[in-house]
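Below: a set of structures, written as structure tokens.
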Structure P
């Protein structure tokens, strides 16, 4: 899929859209105006590597309506492929901007996932920071297929414009893709650990580390269990370098 207004670059076969944060927010407003369900994915090198071995996830990313360049490694890869991305568009930055926009425009938000109680804390934090924001539901739930009918019923009853799903990748994105047509929500977006950051139960990297592309290091220091995931990064760099030498990397 993908929004025809934007170009894209293919990194190891995975489409990454060439969008700025402002353009992404504009696209989301168009999605709401259209009324039909749309899926947004927030890509990083781990997503790209998971897609190499997970066909279902690869299809999910391919069929997304908007593929945001979340990880700094994607900006490096796109430059190497001669198709630079305009900027990094992270879920952690975008969700508060959506909340701010929603407070002004009256859009309705639903927060799904994270540990029990986290979505409620995130909702409270967003309401304090953006008075008037409409958060019409919070629920932890799980990506277990056995829970889908009940969760979908909750969301449909709340009738949000935005659904943020925090089950971690690839589960959150597969869950959205599997249920997108039944949810009836104009904008559905997997947000990983964003609700944890907003709720204050996890600490995001300082701005200077984010600017230097070291957010991955900060997360590894605070979440050492992620080291297995980080092992994919050297292979990602190798495969991208090989693509730059032997493949065009363009769409």
Structure Q
């Protein structure tokens, strides 16, 4: 579980908030903790107040389960008891539901290596010398051997299958545009954004926009992808009016 931790301004603390949070983390090392990014989407946000006024600002915090205000030892103990006693919230289908927010983004960064290219060539059987031989690449007008375009495309798929929407999503359709060559040694940032969705009885059909940029900030790949997200595994947080016609995202 991902737990965000936010402290109040500390104008009148009546206990050592930092030490109490450290004790909580030591007692629950199984969780992932976020302490610096208040834009992160967490399962729970712990808002740690210094006194009973509980005046910490919770506006803008996004939590899949709850935002919990803590202000004294008793409130920490109650949270710990609930964490120990409560079973994970399970929907029909046997899994926690991943909460998605419209326009949420996920980013990965990866350096392209010669081992990546060779491994992809062996795995797929695409042993074109354009990817493996400097002389062939030069004759084709490139600086050096190219990284497979479909390898980059698969990284967009990896972000969607792992982070956004996440495990359990079903890839339905995609359109990809390859814009610039990518070479071994380039650092590629992959960004996926949840752009729009349609809601059905048992699932959401989400449209996601994928972009890859090199270390110079140049766009090398753009993709539009649709994903089926079963309601047993996912829940979308968005206003009904924010559902969008997919035709608006066909051009990339």
Structure R
């Protein structure tokens, strides 16, 4: 069972602080994901120089809409940074004109990267809230056929939904997303922006999220899934100090 930790590169100092915290967790964490966020200046792949790649698998994210396949820019980045893992996502609609925008389909990007670098591990994403189950599973299958071999999910907040996906993804390396929500404003954001339907038992507090996370960790171990931590604006010591990591790593 693997645990991956997402570090958002808001600033160099913020990145270094979270990386230091990950290091304090010992061998429990084996992968570090770094998203590429449009409004931030630091690109995902630029953080690789800060990470001990003997200790962690480094998984930078790439937004398909940021790249023209014909330009070969993504190939240059992969080679210059000696990347052996990448996570390829479609990317949200552009925010103004901060970056150049391309109509690149993520399936096409997965395909050409895998063709050029057959030994690279291509990860992709899936969102249990965006579409119906069948549609999302079909999309996962198309990404697998294009060359993706591993999938990281958007956060789950209902174990029943995880059980359903576990039935359909039995032969797929899957990382279940966990992102604690501890304020009502964050809960409202996830409901409106990401279309999350919370269970009636949900509470936006640490106790509920920690109990839920420990249940998901145990469930993931039973069904052969992995865990993808996406901590946003939480007390890392409080949250991770009460998780059952070491006995499940």
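Computed from the coordinates by the stated procedures, all read-outs in this text should not be read as laboratory data. Quick caveat: nothing in here was measured; it's all calculated off a predicted structure. Cβ atoms are built from the backbone, for glycine too; each structure is taken alone.
helix-only ellipticity at 222 nm (-39500 (n - 2.57) for each DSSP H run of 4 or more, over all residues; to 500) computed as -7000: which structure among P, Q, R?
Q
Tell me which structure, out of P, Q, R, gives 2.9 once distance in nm of label points 7 Å out along Cα→Cβ at positions 121 and 193 is calculated.
Only one of P, Q, R returns 2.9 for distance in nm of label points 7 Å out along Cα→Cβ at positions 121 and 193, namely R.
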